[in-house]
Structure I
Amino acid sequence: MHDLPVAPNILDQDFSASAPNQAWCGDITYIATDEGWLYLAGLKDLYSREIVGYAMSERMTKQLVMQALFRAVASHRPPAALI
């Protein structure tokens, strides 16, 4: 457990969407390379299943996730109501 704020679960495990840029989901994974671990943060549009943004780093940090999100927003310009 931690004392950090937790965002509300708005989707409540309902990963369907009726239009693009209505809901995005994200995840982080790690990849073994000859030089060590590489972390990949990605965001997917739940309607189109398209990867809308991603970032890679040698460290798993909040900046990694923020970079993926900023790239997605810059390239897709979602509406303010995006979840």
Structure II
Amino acid sequence: MCSLADEIAKLMNENEHLKSIINEKVYALTRERDILRTEQNKRSDATALLKEKDEIITQVVAEGEELSKKQVVQESTTTKLLVLLKI
């Protein structure tokens, strides 16, 4: 028969073992959380960069449209001037 002291020692040993397992799991989960946070931050940075690039593209397209309109006006003016020179 086990004495009460033996039973307490056994329970304490099991308790220490369980604490060790829990600490390992906490450590692993903490590392996983940190990795996920890092990845999330990278994605947030990438998203912000993509948004910035999209804005730049929109500005360049708008500028291109304006330049096209100016070119049409200039070509029209050039054509009119050439017609006047031929008269």
Structure III
Amino acid sequence: MEKERTFIEKLIVVIAWIVLVGGIVCGTLVSKCIWESQQDMAFPDAVVTFVGSIGGSITIWAVLLQIVKMSDRLRKIEKELTKKDVQ
């Protein structure tokens, strides 16, 4: 099946990957800063921040890719319905 994605769908895919990579990088940097502050409870704060940023970015990434996948499904259904209408 050929993929004929619109500009908006391509933009959503690009944003999804940017969110995933950016969330992981940002979470890593913030966790590193918390860890290097050497305050009390720095380790749990750093771990929670790191895991939370990864979880959040993966969730947003998955939702955006599901939007594109749903749009592909709708396009496929639309093509099938137009084929039936022509026959």
Source structure (of I, II, III) for semi-axes √(5λ) of the Cα gyration tensor in Å, for residues 17-56 alone, computed value 27, 7, 6 = I
key: Computed -6000 for helix-only ellipticity at 222 nm (-39500 (n - 2.57) for each DSSP H run of 4 or more, over all residues; to 500) - originating structure among I, II, III   = I
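Every number here is computed from the coordinates shown, using simple stated rules; none is lab data. Just so it is clear, the model here is predicted, and its values are computed rather than measured.
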